[in-house]
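The structures considered in this document are given below.
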Structure I
Amino acid sequence: MKSQIALCLFMSAFYVNAEVAVIVNASNGNSLDKSAISKIYLGKSKSYADGTKVKAVAQTGTSVAKAFTQNVVGKSNSQFKAYWSKLIFTGKGTPPNPLSNDQAVIDFVMNNPEGIGYIDSAKVTDKVKVVGKF
């Protein structure tokens, strides 16, 4: 029993310490800080500093998604979903397009100059540009 508890604590510590990389298309010359990224994912900003429209994607149901919403947006997954549910219901916003995993996010961002997404930092390739690690 003690070993099971220790394993659970270890796994929850790993989740909290998972490093998330926010990525954009390799040709994107914009720099983004945590606040700017949060505004994009909360629908408060719809373009990069140079005026280019943002096409944000998010992961659904992954540990990376949980770490991102907690560490970057400052909300739990349920708070983030509730936030977007309210905006959708009132017609004030459209959430980031959902994708299922890191590779899907990399593929989207790599093929869309306006794309932004987040992945496990261990999965970063030279085909995308990292604008932040959290």
Structure II
Amino acid sequence: MDKKTFTLEEANALIPVLETEIAELQRLNQEFQDTVNILNKQKSIDSSKISTDQPDVFMAESKLEFIEMQARMHVNNVEQYGVEIKDVDVGLVDFPAELNGENVLLCWKYGEKEITHYHGPEDGFAGRKPIQE
């Protein structure tokens, strides 16, 4: 199956959906980290007495699994459009595109109102260049 390529207009039209999905992924990531920290504190209090049979540990580990399932669902929601999440914390998303006959990735960062930059497939965020219209 060929990869979808986006026009700038098509990519910009997805920004409202991406904003919602990335915000939720960032929230879930924070909740995951908070739960891991709580679990680590519980386990470090007295590791000789802690086991996965204990209700608090079991609940925390179950919560982590549920958060992971939710995050996977949101990643799938984004990827179904043919875009790629590069970094959840920063909110980086790439859109395969063609610009001046060259295969590029339109690059959007959470918080930007529209896509204004692109980079080559091997360049990454550090190689972002402004789109010349």
Exercise. Out of I, II, which structure matches -12000 when helix-only ellipticity at 222 nm (-39500 (n - 2.57) for each DSSP H run of 4 or more, over all residues; to 500) is calculated?
Worked result: I
Problem set entry | FRET efficiency 1/(1 + (r/R0)^6) of positions 59 and 123 (r between Cβ atoms, R0 = 30 Å, to 0.05) - structure with the largest value, from I, II | I
Exercise. Of the structures labelled I, II, which one yields 54 when percent of Cα pairs over 18 Å apart is computed from its coordinates?
Worked result: I
Exercise. For which of the structures I, II does the calculation of relative contact order in percent (Cα under 8 Å, 6 or more apart) return 43?
Worked result: I
Problem set entry | Highest-scoring label, criterion being mean count of other Cβ atoms within 10 Å over residues 19-26, among I, II | I
Exercise. To which of I, II does the computed value 1.6 (distance in nm of label points 7 Å out along Cα→Cβ at positions 83 and 107) belong?
Worked result: II
Problem set entry | At a computed 0.6 (distance in nm of label points 7 Å out along Cα→Cβ at positions 35 and 67), which of I, II | II
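Taken together, the values in this text are just the output of simple stated rules run on the coordinates, not laboratory data. This is a predicted model, so every value here is computed, not measured. Cβ atoms are built from the backbone, for glycine too; each structure is taken alone.
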